[in-house]
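Readers should treat all values here as calculations from the given coordinates under stated rules, not as data from a laboratory. Because the structure is predicted, anything quoted here is derived from the model rather than measured. Cβ atoms are built from the backbone, for glycine too; each structure is taken alone.
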Structure 1
Amino acid sequence: MTTLITINRIYYLVGFIVMLLVGMTLKDKGNPKRYTTALFWFLFGSIFLFGDIMVDQLGKSLAYRLIGVMVILIALIAGTGMLSTGSYQTSTDEERKASSGRFGNWLFFPAVLIPVITVACTVLLKGVSVGGMFLLDQKQLTLAALCVACICALLAGWKLTGGTPLQAVRQSRRLVDSIGWAAILPQMLAMLGGVFVAAKTGNSVQQVVSMFVDPDNLFLVVAIYCVGMALFTMVMGNAFAAFPVMSAGIALPFLIVGHHANPAPLVAIGMYSGYCGTLMTPMAANYNIVPAALLELKDKYQVIKVQIPTALTLLTVNIFLMYFLAFR
């Protein structure tokens, strides 16, 4: 059966919006590095917009190599400081206070719509078809539902504020400029996780642990698993990417097979340990760097510094929870 809203069409929409940002950046003469900034976002948007075309015309092997070169160029532009923030017309404090007083808590309505509609579409539209056509991509149902929710929230925002679609795109550019390269870091880290899995890094972790640690020392293996999840998450910025590597290397061979651990509490606490690492790393940009940029904090690492004591305390508690709960 065909599908109305497919994941590929969502990618095309993302690429189209990014290209609008590229055009606005090129026209912004107040941006001192507008050409390299525009190139950065052009390369990023091209992957969404032209990825399928490159695969069809060039073949998977050549297309993937070309996209790899584009990713390297993106990293070089960001790493050499060739991104800059554009110039924007901002409202005064009086105008913001007046707007806040006029709309009140209704300003939060579009934001609340996103999770509500996403959950509703995911639950209610699974397997639903009209005229032999699925409404949402069944293989990527949650992402398709999220796209529908964002569009609905955008329409609600226009109705509420009386704004225009172009104004929404301008504000998108302002936010993207404020966040900078960190906006695409989650995708980069997801690819890194895939590379580690394909390289069978979990097997290497298992061999290293076997060389230096006594597998019969249960508490030590538990501590290494929990701390390893946190450290790997700090490197990769994503506990979901660290989980298959550390679980295949430590949890499965030593704790589940070797010590007959209950898998459910073991992996749940293991993931929680990974989230402790999320609190302590700039690699988790969407949690730690993006908020600092949006709040315009002087120290971009301030969020991480505040979270470290909590993260270390939770990690210690997780070690003991796993030791006492997963082996009963």
Structure 2
Amino acid sequence: MHIAFLADPLSSFKTYKDSTFAMMREAASRGHVLYAFEQRDMRVVAGRVLADVQTITLTGDADDWYRISATETRDLASFDAVIMRKDPPFDSEYLYATHLLEHAERNGARVFNKPRALRDYNEKLAILRFAQFTTPTLVTSQSDAIRTFLAEHHDVILKPLDGMGGAGIFRLREDDPNIGAILETQTLNGAVTVMVQRYLPAIVDGDKRVLVIAGKPVDWCLARIPKQGETRGNLAAGGTGVARPLSARDREIAETLGPQLVADGLLLVGLDVIGENLTEVNVTSPTCFQEITAQSGINVAGLFVDALEQAVGQR
């Protein structure tokens, strides 16, 4: 297959933990041809979505890890698969990219995850589709509504709807002297919508990343355990990743959501589960491939490329 990865600059990859790199390495090991490009490299000409792409080969070196063997302009429909792996934030440029990718689909491109699904599944708000698995949740821009929710639940987590890696997440208790300032800052005085959820004490045992590939859960998850004095388990916030077999509840959540995720065009999803509760549905660029593989022996990238090959009919 000829596989084009829409991603952040290759020079920014941390290959020891990057899941996109793991995908590339697995695909290359099977003889697939790899290409890379960025959002800014796309354009529409005469109704076709073109991109300036780089043909890349992997060197096996941890630092100087790739070589560019050619650069050319190609129609996205000419690839067997286009893998959207641009990291959030989901800003206006990301939104425009999904529109261009969706137009490329109309011309015959095969894009994973589907652009429409990337738009429809806000990684925070998507849990509202699966309320049977969630903790009490409020979505609002109104400070008074947040104060009422806090008074009811006493201890809550407040998070922006467009963040990643734990950025902008606050834990609020009723006796916090900074509640007003935090609410003003996070909602921009009522102009920005946020999500508020009842605090889950089970976070001390880890914020579990459960990967779902082609509707089926990977048998092990990565529990991201907060560092001392921290509420957030995200690895980017200093959490420690510990791979574990899925619990019965993890599997129940993943297997219940799996068919719907596939039907909506999501080949790869990262579910976040704290204790018994689903907290996020990550669809833009789910990670933790390498950490789970290193600790469990499961070739997660292999499972993903298996699913990709099957999806495009080239196994």
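Can you say which of 1, 2 returns -8500 when helix-only ellipticity at 222 nm (-39500 (n - 2.57) for each DSSP H run of 4 or more, over all residues; to 500) is computed? So the calculation was done on 2.
One of 1, 2 was used to compute mean count of other Cβ atoms within 10 Å over residues 79-86, and the answer was 23.0. Which one was it? Label of the source structure: 2.
With semi-axes √(5λ) of the Cα gyration tensor in Å coming out at 35, 22, 18, pick the structure among 1, 2 it was computed from.
Values: 1: 39, 25, 24; 2: 35, 22, 18.
Working through the options, I get structure 2.
For the read-out distance in nm of label points 7 Å out along Cα→Cβ at positions 183 and 231, a value of 1.5 was computed from one structure; give its label from 1, 2. Can you show the working numbers first?
Working: 1: 3.5; 2: 1.5.
Structure 2 accounts for this read-out.
Work out which structure the value 1.1 belongs to, where distance in nm of label points 7 Å out along Cα→Cβ at positions 207 and 287 was derived from one of 1, 2. Label of the source structure: 2.
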